[in-house]
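Nothing in this text is a laboratory measurement; each read-out follows from the coordinates by a stated rule. Note that the coordinates shown come from a computational prediction; the quantities given were computed from them, not determined experimentally.
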Structure P
Amino acid sequence: MSRMSPSARRSLTAAGALALAALVPTAPTAQAAAAPRLVIDTDFPDPDVVVADGELWAYATNSSAGGNVQTASATSPEGPWTRQADALPELGDWARTGLTWAPEVAAQPDGSYVMYYTARDTASERQCVGTAVSDTPGGPFTPVGDGPLVCPADEGGAIDATTFTDDDGTPYLLYKNDGNAVGVDTWIYLQQLTPDGLAFAGDRVQLLKQDRPEEGGLIEAPTLVKRDGDYVLFYSAGFYGDGSYFTGYATAPALTGPFTKSDEPLMNTDNTGIVGPGGQDVIPGEDGDWLAFHGVLSEDPLVRGMYVTPLHWDGSTPSVD
């Protein structure tokens, strides 16, 4: 199979393998009952999951079946998950359709929702992060602003935006500069947001970059949580389209670091039996946390389904079944 750059490969869709609706039967409901479970068995990569009024909403990278932002809903992580309408039917004027990646949706204090989406900036021809708003988690979301929120074009652009709110209520955006697209380092950045989530309120801070051979020259897909007084930063590394992709994590005593990577991956192909587990998101729950992530179902055409698994904690050290 031919190998193209990770940035270019993300644009591939698997039209023949996609369906407009995906329902997966519910497995045992006890959190401790299951190892990773495939809950959406069609292309649904880079999942972000939001809990809203007792319902779960999942968002994923674009596909031919799901428009710009694929969306699904469920009442529990194990499903069944039901496909919903495109949450972002129109992109911002700055963006070109067809390359809408890794959406992130965050609830705001006023009850509204902000989406951070990655799309192709027509001015720079780089992937950049824009914003959109909606009164409901299912959308439709309406783009905000005349341009992207963040677009460091000379660093390859920006992708994989996620949010974090600290104990004092201050919101932050994390993202990756897409350095592997232009041959420079890939940093995970942290940057404070304004209270409405639509602009920055501070300078960016470098948290973590690729520095190990197994990472394949990049890290991406940040997810930040706080447990037992420490900050835990999940990330993915490797090539997302095959078994080299994995999920790692790093911990720090302070929000801006220094972050120390774990010696062992949280999830990889060998320890899960799932090809290339990554693009993860933490789903908080009263009975314990879950992890949503994608795994490769087919390499050619590339199809990545959504899995969920219980996420366990020993202090600030995570583990999965």
Structure Q
Amino acid sequence: MDYLSTKRILITGAQGYIGSEILRIVREHYQECLAIDKLADASGKVQILDLKDAVKTSELILNFKPDAIIHCATHSALAYRDHLSNSFQEDFSATVNILNALAGLPDCRLIYLSSSYVYSALPARHAYDEHSPLAPKHNFGVAKSFFEQFILKIHQNTVIFRLCSVFGPGQALHPNVILTFAEECLKKNSLTVWGKGERTLQYIYMKDVVSIILKSVSTKGGPASGGDLAAGIYNLGGDDYVTVGDTALDIAKFFKVEVNFLENKPEGETLPFLSNQKIKNSLKNNAFTPFATALNEYLTSLNKL
């Protein structure tokens, strides 16, 4: 990570699922990092800050003078589903305060995490790139599609990642299907799947997410970071599009348990597949761990806990 050696990095939402993993990796290699979250941190590595406080947010950013802000602070899809107005108002206030502070730091790169939910009303089982029309049907996707355009309009030196389903190391407040299945295998020595397992998902491994985000810190990453990453929007999802049923069978095989499909129960929706060619071309490498390899590595780590 030599390309980070001269960078001052600010991470918001540093106790969240992705933010905490970014912080962990950065701190292993590099110390010029400021991590903030609205929640208290027992380790003392994360500074408490409510981003809705405009004065304190501006003071912190202008005093630290970051080269990059990795903005992970956001409400979850579940929070948006149940409390759209409150979730949006809080995220909007936090983001506006960051953008206002960045008016005095135009060279600071802002990295914002969006979601594949911005495409969620488009027909499934088609590949969509960054030029495809946005069609959010969930509250979360509606909010993310707004924030994308709002942020880019105000701060052009921004990289936005539309994330697919992230899995891997870290403490998720709302575990995804892979962690849920693995925990059921470990606790109950069996695995139950609602429906026929036909729901199809595109995953991305946490290690790949963190690696790509950190490579985007530089406006021009250069050879050490895998290539230049211009400001703009990038889909971020792996190469594989796998059914929940196949994933369940792979996890059950790993833990040597039986799978029971409850075919009379409803299963979740299939989201569209995101083309990742733009980010591959920009970084000049594959960038994505094959799903089978990532799944085996992750399950092995869980089995050791």
Structure R
Amino acid sequence: MEIQIIQPTPKKVVQTDTNNQAGVDLYGYIKHRKVEGVKIEVMSDSGCHQTLEIGKDGSFSGVIFLPIGWHKLTFKAIQEGITIKQSQIDQVGVGEIFVTAGQSNSANHGYPCQETTSGNVMALGLEGWQVANDPQPIATGEGGTPWPLLGDQLGQKLSRPIGFVSVGWGGTATHQWQPSIKDGLYSRLGAVLKQLRPNGLKAILWHQGESDTMLGTSSDDYANRMKKVIRQSEIDIGQSVLWFIAEVSYIGPDYQNRQAEIINGQRELVRRGLAASGPTTDELVGEQFRYDGIHFGKVGLEIHAQKWNTCLSHYFGW
């Protein structure tokens, strides 16, 4: 006999609910010539327990409710009160999940790559969950982001797992993120949101605006385009979604006269009640903060992470 566990996967993080717990999906199957009379018992090292029936095809499914923290799950095949086989998933987390999106400074275009040191921070990629060391899976680029640093800061403060899903794409403007574009950039975000059902996420962290500054996007166009993105995100995840919109517009000294339009568009989203205010990063200008004049270097990434930490902590009362 063999127990094949499909869900949860190792290092998976599930969003906690208002009761400081989460329902974690259980799914798998057993390979055995005779499954009659066999049940699957799932136990966590925190004392939670669930018994699952096995279908005629050998499959089993269910939900186990776990409190905030990391858990080891043991799956036991029981027949007539005797354990005939068992398997384990060593690290399943209940905590906070953030989806990060936007353009290059939300993606892997900083320098150097950052690493999480706490063991509490994971990232979702195309092949499952992994330790959230840069480069982040899915997002473009091979460099650094603020997310491992932010995850460590939040994880230490909250004593819980932190999960990131980064879908940013360098050099992109709001018109390229429109949900109406078939197989466009929004499809990356929409697919992730559907994958995070039914537990959802804590918030979407949007850091974008530089390309719209270069293109001369008006404040109205910026706000109206992002409204469509936000509304579609709620459809895709099946519930309301909290967005934090960072104030971002700097793309070099040649375009400074266009920055105010983008900032006004970002602030308009907050005024309309469509999003919460994210941090501002436009003042981080110069080689001390941006290694190539545009993308954040070591100090810039550290300050960027701290700004998000301050913003989120203030909003949620952490």
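The table that follows gives values for the structure above.
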{"item": "Which entry (P, Q, R) yields the derived value -500 for helix-only ellipticity at 222 nm (-39500 (n - 2.57) for each DSSP H run of 4 or more, over all residues; to 500)", "result": "P"}
{"item": "Structure (P, Q, R) behind the derived value 14, 46, 32, 8 of P(r) over Cα pairs in 10 Å bins from 0, in percent, for residues 150-269 alone", "result": "P"}
{"item": "Cα extents along the principal axes in Å from the coordinates reads 48, 47, 44; which among P, Q, R", "result": "P"}
